[in-house]
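Colleague: So, here's a batch of structures to check.
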Structure P
């Protein structure tokens with residue numbers, strides 16, 4: 001992304017740049033010198049301004065059930081920090097940022113350990129963790145120790161809590177459930193089995209989907225599965241029996257990437273499940289396993305459809321996507337643009353706060369987000385510290401140029417479904 005052309009329209013409105021320049025003038029032109037944060041360093045050459053380096057922690061799922069997208073998110077994290085540093089240099093501001101990345105294995109225990117490790121290192125801002133169950137696990141420690149958490153992907157409505165240290169740069173699944181229910185209803189489906197992870201994310205999403213779908217006149221039967229298994233063959237067999245006994249027309253899958261891909265790989269060979277419609281939320285979007293020819297061909301044949309949070313008609317996303325594709329050779333997976341923007345939110349909140357202090361950064365972040373328009377769109381937050389406005393894309397898997405790809409074929413915005421291609 002061309003940050004110099006992006007910067008003024010993207011982020012640096014008078015409020016933010018004024019705070020940055022004001023703090024820089026005080027700290028570096030005779031105001032007593034810069035305050036070095038714990039976990040940060042100062043460097044300066046002869047007759048140069050001191051440059052303060054702030055560390056931003058990242059707890060990412062580089063292994064475990066979200067590893068397919070987590071490994072790509074790591075590339076986004078480093079790309080974003082590099083771009084943020086280029087922006088600081090372009091404005092001649094004496095700040096730079098350093099990424100400290102730890103693998104949380106997509107587990108609650110490891111996510112908490114990572115945040116505790118960051119705290120010991122004096123790091124006050126953490127991007128991640130990915131899953132809502134992980135965010136729930138770190139919340140108490142983060143609140144007690146004034147560690148700002150910015151999750152780009154936690155969506156459970158149960159975590160929409162005001163005045164805490166948890167911020168989520170994406171909309172609650174209370175909104176996505178409405179979009180997914182509208183999509184399933186649009187396809188003429190009246191009875192579904194919702195097959196969902198038995199964790200914070202899956203349970204909340206399933207409950208809200210059932211409420212929204214039944215408000216539209218449909219019937220939703222809930223069936224959870226244990227999410228900590230290496231293989232889901234027996235769970236898929238139970239799902240098959242439930243779909244057959246209930247006479248359901250479709251399955252709504254609420255999963256992550258590796259568990260979802262495993263479930264679908266078994267379903268395509270099941271005599272019942274291979275013949276019903278399938279729908280999904282965003283959790284599986286971007287998983288490379290779904291693009292394997294045998295699985296992708298089946299998903300295409302049954303017209304597999306899903307929803308994922310996006311910001312519609314955003315040229316900055318297209319710039320981000322092109323840069324990511326040039327870097328990795330693949331499309332950015334779900335929530336990548338939100339992780340990218342989270343880095344900028346964190347960096348500018350630190351600058352605006354004027355001190356590397358968790359409470360000050362927490363108080364600065366909503367004001368920064370109010371004026372930040374980035375690759376994921378307008379990042380203004382609601383009273384709970386969650387993304388205030390969210391649109392959704394309708395996605396599927398189909399052949400493009402002889403190979404299977406994730407393709408957006410429509411949108412859900414303001415309560416209205418719009419298709420750019422026939423579903």
Structure Q
């Protein structure tokens with residue numbers, strides 16, 4: 001049975017001014033502007049958060065859980081993403097942040113970085129075996145990138161590493177450990193992830209590769225940061241010893257996951273536009289020399305998530321400073337009981353192209369020909385005045401019945417010329433200056 005769609009990225013229509021900024025930055029062309037307001041095409045949204053970053057009116061936001069949710073459980077566990085540590089200036093010990101999480105309401109802390117080290121060790125062993133893993137193997141850690149592959153690059157779905165993300169493994173390990181130590185029922189324990197991006201919020205509700213949720217909630221890193229900041233000033237000595245080394249902490253920045261594999265034949269890509277270009281090259285079989293490809297939708301990796309506070313470049317520098325005094329790793333996959341069962345997906349990644357024009361191949365080809373013909377007849381300026389990001393996107397909308405050719409301002413000029421009964425100069429008088437023709441063009 002198909003699971004109901006959920007999106008963390010939401011739109012506030014009251015704040016939206018219909019400015020078209022978001023449609024020009026959405027990497028999957030999932031946004032349109034109609035009747036003065038933007039709307040999100042849910043099938044195409046991958047919750048990358050790019051529209052949240054660029055919206056000048058703060059009309060886009062990410063829906064996360066609230067701290068009130070902690071009251072619903074007898075015991076609560078915080079899962080801090082390693083990118084959280086890069087948000088604080090002059091932080092000398094990660095243990096201070098972990099202790100601070102206890103002070104703001106959590107009963108326990110389990111580092112996502114520790115789970116990342118288990119995954120790094122397990123993945124390294126599997127790559128060395130050179131068994132059934134695809135070549136090159138694509139990281140499955142970034143849910144925005146995995147969903148992008150699933151829907152826009154379905155032919156590459158079998159290249160994605162069939163392992164759970166660090167946060168999901170951390171949730172499973174944290175809950176099982178708490179059950180064993182406290183005797184509480186699993187449902188009495190609340191496991192909450194502190195997320196730097198909306199894609200991970202969505203993935204917590206609709207996990208990839210596993211059938212059921214393993215987290216009880218996701219808190220915004222911004223929200224947690226504002227609560228932690230005053231508390232950190234009151235902590236003298238940390239009460240918790242960090243569980244992870246530099247290998248796990250390094251996952252928070254671009255290149256950290258790939259370098260942890262100790263294999264020089266890897267490529268680390270950050271920024272969703274760059275990710276799309278690399279996937280296009282991979283689809284064209286231009287990257288045969290690589291063994292592993294690490295993809296991060298956010299600039300500089302998870303430190304660049306739109307729910308983080310600090311500039312990603314500054315946060316990356318702070319992370320590197322913290323890594324200097326840490327051991328290489330504190331966690332090995334061999335220490336996990338039933339490690340394979342906890343790490344590997346329960347099934348394969350199902351490709352679900354949301355870009356299909358029609359379920360019938362013949363009808364889809366016919367629509368594609370009409371789209372190409374109409375796109376070639378449009379001016380090709382990709383100005384966005386029609387409410388679609390590109391002229392080709394408008395052509396697709398027209399063929400699918402979601403728009404009209406006259407939504408194009410140049411087609412409107414032709415219609416106005418006819419209605420005015422005059423020449424091009426009369427029609428141009430009704431158009432904004434950038435779209436008027438000069439005297440030389442009319443001759």
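What follows is calculated from the coordinates using simple rules that are stated; it is not laboratory data. All values derive from a computational prediction rather than experimental measurement. Cβ atoms are built from the backbone, for glycine too; each structure is taken alone.
Colleague: For which of the structures P, Q does the calculation of distance in nm of label points 7 Å out along Cα→Cβ at positions 89 and 329 return 3.6? Numbers along the way, then the final one.
Modeller: Details: P: 2.8; Q: 3.6.
Attributed to the structure labelled Q.
Colleague: Which of P, Q yields 45, 25, 20 for semi-axes √(5λ) of the Cα gyration tensor in Å, as computed?
Modeller: Q
Colleague: Assuming -14000 is helix-only ellipticity at 222 nm (-39500 (n - 2.57) for each DSSP H run of 4 or more, over all residues; to 500) as calculated from a single structure, say which of P, Q it is.
Modeller: The structure behind it is P.
Colleague: Determine which structure produced the value 0.00 for FRET efficiency 1/(1 + (r/R0)^6) of positions 185 and 377 (r between Cβ atoms, R0 = 30 Å, to 0.05), calculated from the coordinates; the candidates are P, Q.
Modeller: Q
Colleague: Which of the displayed structures (P, Q) returns the greatest value of distance in nm of label points 7 Å out along Cα→Cβ at positions 201 and 265 on calculation?
Modeller: Once distance in nm of label points 7 Å out along Cα→Cβ at positions 201 and 265 is worked out for each structure, Q has the highest.
Colleague: Relative contact order in percent (Cα under 8 Å, 6 or more apart) computed as 20: which structure among P, Q?
Modeller: Traced to structure Q.
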